[in-house]
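Readers should treat all values here as calculations from the given coordinates under stated rules, not as data from a laboratory. Quick caveat: nothing in here was measured; it's all calculated off a predicted structure. Cβ atoms are built from the backbone, for glycine too; each structure is taken alone.
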Structure P
């Protein structure tokens, strides 16, 4: 067994090639997961009752982590989207949720939520960009 630059070789196939093949095989599952996560985010963001939080920063963390995960899954499901289109679409989802929250009497639209959404999306795009850079230069 010899060692490749990014992984071990298994019978002539690098581990990296196996991961890419699994990714292609499970692409429909990633698309389904993306739309299920998107529906969950829309439901949680637009329901009339507020999210239960103990500290104020927890709400911002929910926004950032949720949009970060949605950004990564969107790349697994739709890798050919331009990075700026991915960022604009997901940020638009965050803006839409905040807009709808402004109409609920028990919810509040907050600029900090939009900042957290943007931070989660940017972190996801940076991670995707780093992954693509490594793939191009290996």
Structure Q
């Protein structure tokens, strides 16, 4: 039995689909925060109430982004555990049959881990950057969040 990348994705789709949703939400939040924070930086009207409401919106979105950054590695780890369980199950069902029987489970495990980290690392970086930027804007405008 041959295990290609397509087959690996087909086996690991439950975990990978959750990570895909997390990555789409991450991109959407990143774009929204970027737009709102650019508006805040260019806002010279002096309306502290409007600025505060925009920064609170960013803060709410950053809570979701931080959750994704923290949860994505664990979602990937869940896929790793499931893949390793499948690999050991293949070994137990086919005693003495060689590495090709466990390759699918191991590749699923590695793809899930990589996907979890691939979502978490950019989300954490964006979270830190936008948190710093929103706090600096609030401090410069003398607004307490």
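Can you tell which of P, Q yields 0.95 when FRET efficiency 1/(1 + (r/R0)^6) of positions 75 and 91 (r between Cβ atoms, R0 = 25 Å, to 0.05) is derived from it? The correct label is P. Source structure of the calculated read-out (helix-only ellipticity at 222 nm (-39500 (n - 2.57) for each DSSP H run of 4 or more, over all residues; to 500), -31000) within P, Q: Q.
Tell me which of P, Q gives 27 when you compute relative contact order in percent (Cα under 8 Å, 6 or more apart). Answer by label: P. Taking percent of Cα pairs over 22 Å apart for each of P, Q, which is largest? Ranking P, Q on percent of Cα pairs over 22 Å apart, first place is Q. When distance in nm of label points 7 Å out along Cα→Cβ at positions 67 and 99 is calculated for each of structures P, Q, structure Q comes out greatest.
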